[in-house]
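Below: a set of structures, written as C-alpha cells.
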Structure P
C-alpha cells in the first residue's frame, strides 16, 4: 500500500512537461470508425483457437471482403486482449502483403506498441526490421514504449541500439526520445548507462532537466546507492534545479532501504536529517515522507521508534493518513502488542480517517496468522461499522479460521451473516461441516523420558569418544606419511 501511494505521487510532479507525450500508457489512440460488416469476420478468424498459423493464413486468403488500413488497425485493437500475439502478427503481415504500401505509418506504430505491451520480443523485432526495410517513420511515443519494453525484458542493449540508430527509423533524436531512453533505463536501475546518454546529449535536454534528474535519482535509488543519489541531489542544486518533494522522497526511500539492510539503528536519525534539509529548501515533508520511514521501521520490527514517529507526526504540522496508522498497527500486532495496536486503530477512527477495505483485511489477516481470532473479530466489527465494503475476502479468511479452530458455531453465524448481506463467498460450505473440516489442535513438544535419557547419554558419549580417537589416528598417520615423503 505504501508503494502504491508513493507511485501515485510521481506523475503529479512531472505533468508540467512535455514528457507526457512519451509516457508508457498503452491505450489505443485510434479514432472510432464505423464497423464494416467484414470486421467481425476478421476478428473471428484471428481469435479462433482452431488450427495453427498456416491455417490462419489460409482462412484469411479465403476472406472476400474489402480490406483497408482502418479495418486492419481496428482488428488489431479489437482482438489485442483475446488473440495470441503470434496470430495478430501473422494477420498484420498478411495485411501488409495484400495491401502493399496502403498501410500507413501510424498503423505500423500502433501495431508495434501493441506487441510491446504484450512483451513479445520476436514480434517487435520483426516489425522493427520492416520499419527499416520499408522506410517507415517511427514516432517518439512508439520509441518510448518500445524502449521501456526492451528494458523490462532485460534487453537494455537492444534499447540503446535502437536509440543510437533512430535515423534508420526516420525518428529524430530530440528531447522526447532522449528523455524516453533515460526514463526506460532508470526504471530498472540502469542509472549509469542513462548518465552516459545524458553526457552525450546535453544540448537536447536543457528544457527537461528536472524530469531527467528525477529519472536518474530514481535509477540510483533502485540500486539503493545513497552516495550516487546524494551526488544527483547536489548536482541539481549546482545547476539551479531545486529538488522538489518527489526528489527528496525518492532519496529518502533510497536512504531508508539502504539503512534497513546495513544500519537499522540509523533509520530514524538519518531520515530526520533529510527532512530537516527538505525544510531548509522550503520543501515540507508530507505523510508519504514519514510513511517511507515507518515502512522500513516496521520491516525491522522497531516498535518504539514507529510509535514515536507517529506521535511526532500528530504533534507537528504533518497529519498522518490511514497508511501511517496501518504501518504502526501492523508492527504492533506482529510484535504481540495487541492492546496498543487496538488503541492505534481506535485513534485513527476517532480522527475521522476512513481507510479502504485493504486496511482491515490486512490487519485481520495478521491477527489470524498470530492466532488472535477474537481480536480479528473485534476489528471486523469496526470495519462493518465504517461501511467501507469489500467484506467478502474477510469472511473468506475468518470463517475457515474459526472452523479449523473448532468454533463451528461462530463460523456458521458469519456464513449466515454474509449470505443475508448478499456477499459472495469463495470458501466452500463444507468448511462448516465438523465431519469434513479437520480441527487444528496445537501440540506441545513431548517431554523426553528421564529413564530413556539416562540410557542414551552414556551411549552418545561413547560414540563421540570413539569418533575423536578415530580422527586422531588418521591425523597421526598423515603426519607420519608426510615425514617419510620429506625424508625420501
Structure Q
C-alpha cells in the first residue's frame, strides 16, 4: 500500500497499469550482469527491495528525513538505493560529500536526465540542469558575470532598498491597526524575494499591474512539478505517458507567452541607451557571443526567477520562525541591529550591515538547519571512481543529503537546536562560511555545480531581516502559543503553514 501511494502521487491509472507491462523489463535490468551492476552490488544498500519499484516504498513524504534514517542503518557515508529503474547513490557524511564535490568533482559535475526538467528548461539548457560541458560553462560564466557577481549585486542596491521601503510601509499600516491584525510574513517574504529578482532581471520595464504576481503563480506550479519523486525520473520509459509531463508542457507554453513578450519589449527598447541595463538586455546583447538561442535565453531566465526567489524566501521564513521560537535570540539580534543603525533611521541600509555579525550568524544557522534544497539537485557520475572505499560506477545518479549533513550530531554540538552563537567570532564553527569549503555545511553546495548566487541571496536576506527586527517587535497572534515547523517537500522544502505574526512599533522608535 505505501509503495503504491508513493507511485500513484504523480501517475495516472493507465500509467500504473503500464508498470505491470514493464515488469519483465525491470526484472531483466535488475538482474543485469554488467560490470557496473557488479560494482553497485557491492555498495551498502537496504535489503528491502521490491520488484519494479526497488526501494521507493522506503522513501516517505519527507525524503530527506527518510534517507537520513536509512543511511544511519545501511550507510552511513554512502548508500545505494534502487529508485524504480534508477540506481541512486545517497551521500550523507561530510567526508563522502568532499569526495564527490571536491576530490572527484570533475567526475560528478554532470546532471542526470529529467523528463520534466527537460520540458521546462528547453532541453535542460539552463544553468542548474544543463549537462556538464562547454554549454554549461558558458552559461554559468554569463550568469555569474552579468547578474550574480558582487559588483553587479552592489549595483542593484537602490532597487533592493526600494523594495524594503514598500514592505516597511505595508507593515507600518498593519502595526497601526488597533485590531492587532496578524501579517502573513511568509507571503511577505515570497513577494519581497520575487520582486527583488524581478527588478534585477526586468528592471528597465515599468512594473505592469499583476506581472510579478503572475511570476509567483508560475513559479509555484513550476516548483511543484519539478519537486518530489516524479515517475518519469525513476521510470524513464513512462515519460510520454505521465500526467506530470503533460502538465509540464502546458506550463512551458505559459512561460513562453510571458517571456517572449518580455524579450520582444526589451529588443524594441534596445535603441534607448540612456537607461540602466537589466539582465534581459545583457542576454540579448551577448546572444551571438555566447551562441544562445531564444529558447536558451528563456531557460536561463526561468532558472534565475526560480533560484533567486525560493532560496531567499525559505531562508527568511525559517530564520524568522526560529527567532520567534527563541526569544533570547530575537532579543540579541534586535539589540545588535538597533545598536549598529542610528536611532530613528528611515531604514537600515546596506552600509549598516557589515558590522552585524549576529545577523550573519542567524542566517547561517537557519540555512544549516533548513537548507532550501535539502537533497540538492542530483549529480551524475561520468566515470568509475572511488568514494569512501567503494567504487562508484559511471552513470550512477548521486543525491547529497545536505540536510542530514547539517544536522549530524558527530559534526555539530546540539545539532537540532537553533544556536546562532556557534557561528560567532571565536566560536568553534566561526570559520564555517557559505562558500562550500566546510563540507559539514553546504547550503549552496560546493565545487563546479555550486550555486553562484551566494552574494545575491545573502544581501537580500540581510537587508530585509535587519529592517524587520529594527523597526518592529513581533508577537504571535492571540491564541497562538508556538510556530508550527512541519515541513512540506518539493523542489525546495518549506514550512507547511504560513507564518502569521503581529508587528508592533517599539516605543523608542
Structure R
C-alpha cells in the first residue's frame, strides 16, 4: 500500500502546479473576458444544431428567453452575439455605435459585392463617401419624389392587369403581381426604361439573394479551404455576379452613349446620377465602374423583394383582420372618392393606413435579424458582457417587435394598428431609429438609407388595391384562419361595385 504521506505530497505538488498555471494565465490576460451565455455547442458545428430546420429569428428568440437578451452562439467557426432586448439594441446601435459600425463580409457576399456597395462596405472613408452619395443624391426625399410618375404609372398598369384578369375570371397570383410591380418600379427608377435583358437580370439577381441568404459552408468556416472546395457556392456566386455585372455593363454603355449624343432624357435615373457624380470628380475615392455596379446591385437587393414581401404581408394582415380592413378601406375611399384614383402626393395623409403599415413592419420586418454588424475594436461591453473584436452581432428586430414588455396594451403577436393611436402606449413609437423596440430599418450609422424609397413603394400600391377592390376570404367562417394557409382567395367588388374581382389569389409570406 502506498504511503499516505506520498499521496498528500503528490496532491500538494499538483495543486501548486495548477495555481502557477492559473497565475501565469492571469498575468498574460489581466482581465478575464465575461462572455455572454449561450446554449451548449458541438465541436466543429458550434450552435448550428439548435437552428436546424427552423427560422433563425424564431429559434434565436426562444433561446434568448432562456439565456438572456445578449447571447453567444457559434455558427460554424463564426462567433456570433445575438441581441434581443431594447436596452441591448440601444447599446449596440447608439451607445457603442462606432464600435459596431462595420460589416462582416462573408465569402459569398465578398464575391457578389466586393464590399463596395452601400449596405456592406466596411466602415471607413469609402463607406462614408457612398453613404453621403446615397443620402444626398440617390435616395433623398427629393429624389424619391421625382420617381412619383414611375410609381403611379406602374400601379396603374398593375390595376389594369388585375381588372382584366377579373373580367375574364382568370386566377391571379397576387404575390407574383406585387413582386413584378416593385421590381418594375425599382428597375425604372434605377435604370430608366425597360430593357431587353430585364428578365435575365432579375432572375440572376434573385439567385444571388438566395446564395447570400443561406448558411453556406465557406461562410460558416471561412478559414477552411476544404469547406470552400466541398461547396460550389462561391463559384456559383462568381458566375451569377459576372452575369449581373455583364448586363449592367451594357446598360451603363447605353447611358453613356445617350449622354454623349446629347439626347433629351426625361429626368435622371440612378445610373445617370452615378455617372454624373463620376464625371464631376472631386471624390476621395473615384467611382469606377465596379463601384457603380456594386451600388446598383445593392439598391436592388435592399429595395425590391423586401418591399414586395412587406406589401404582401400588409394585405394579408388586413384580410385576416376585417375590422382593420374596414377602417383602412373606408379611409382610403373617403379621401379619394371625388378623384376616382389614389394620388401618390396625398397617400401620406392616410392616418389609419399608415398606422397599419407601421404595425405590419412591427410584426414582419423586412430583415428580421437586420444586416449583421461586427465588433471592430478589441472589446466592447453590451449590458455588462464582453464582445471580442471580430465577433458578428445580430439584432433580432423580429423578437423586439413581439416582446410583450414593450407592447403591453394588445397582444404583441396580433395585428392592431390601434396600438399606435394617440393615448396608447405605442403612440410615440416610430421606426425612424429612435425607438429601439421598433427597428425595421435599423438605427445609427448603418441605418437603411432607402427607408423613404421603400415606404413609397409600399404606400401607393396598398392604398390603390384597397380603393379599387373589396378583399374577402370566401369559404372561411373566420378570416383569422388565414393564418397558416399558404393561399387565400380574394373575391369581392370594385370600389364602385360595378365589377367582380375573380378568383385572384394572394400569397401569404412565411
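Given a value of 104, 61, 42 for Cα extents along the principal axes in Å, point me to the structure among P, Q, R it was derived from. Computing Cα extents along the principal axes in Å on every structure in P, Q, R gives 104, 61, 42 only for R. For the set P, Q, R, ranking by Rg/Rh (Cα atoms, Kirkwood Rh), for residues 63-174 alone places R highest.
The numbers here are math on the coordinates, done by the rules we state, and not lab data. Because the structure is a prediction, the values reported are computed rather than measured.
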